[in-house]
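Following are the structures in question.
Laboratory data are not the source of any read-out in this text; all were calculated from the coordinates shown. Just so it is clear, the structure is predicted and the values come from calculations on it, not from any experiment.
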Structure 1
Amino acid sequence: MDWSKVTVTAPRNPRPQVGELGLLDYWKLVVASKLLRKSIAAVLQTAVYTYVGRTWEDHEQRLIVEAQSRGITPEELFMILTQED
């Protein structure tokens, strides 16, 4: 993707909510945050950055395929999808 062709605006909600966690997963998150001496929000932020960083190539391929099926560029589709937020 050519990021120089992408223009995005500030999101309406820059703090998206997470779904409910299972009981054990919740407490693992709490314990991990305490061991790291970070807030739960900071641990979740790191988790999201890690997820996006590790999986973006796969998502970008999906974006390219979807854009081709619509007859537009991936950059255009990226911007369209950000408008739907």
Structure 2
Amino acid sequence: MTEFACCAGSRWSAVTDLGSAESFDFILGTCDGCGRYWMNVWSPVAPPARYLSVENDVAERLSAIPAGTARKRALATWFDAQ
């Protein structure tokens, strides 16, 4: 179980698989305690997975982009800014 700074002891629940960019897979989820968005970012060549906090507006914008090149670019841009 992964614990987050927002709610100690809370679990993470997957919301949607946003696909991959820059050799990383991005799975958007929420904290079961408060509903805050988190991104599970992982790569089979660079374990372990990381959970990064995502602002609500960013999570919603990334989720609204159809799968494809535009989403990959948006994910890469967001991840590079972390």
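For which of 1, 2 does helix-only ellipticity at 222 nm (-39500 (n - 2.57) for each DSSP H run of 4 or more, over all residues; to 500), calculated from the coordinates, equal -22000? Only one of 1, 2 returns -22000 for helix-only ellipticity at 222 nm (-39500 (n - 2.57) for each DSSP H run of 4 or more, over all residues; to 500), namely 1.
When relative contact order in percent (Cα under 8 Å, 6 or more apart) is worked out for each of 1, 2, structure 1 gives the greatest result.
For structures 1, 2, which has the highest computed value of Cα Rg over 2.2 N^0.38 Å?
Values: 1: 1.41; 2: 1.05.
Structure 1 gives the largest value of Cα Rg over 2.2 N^0.38 Å among 1, 2.
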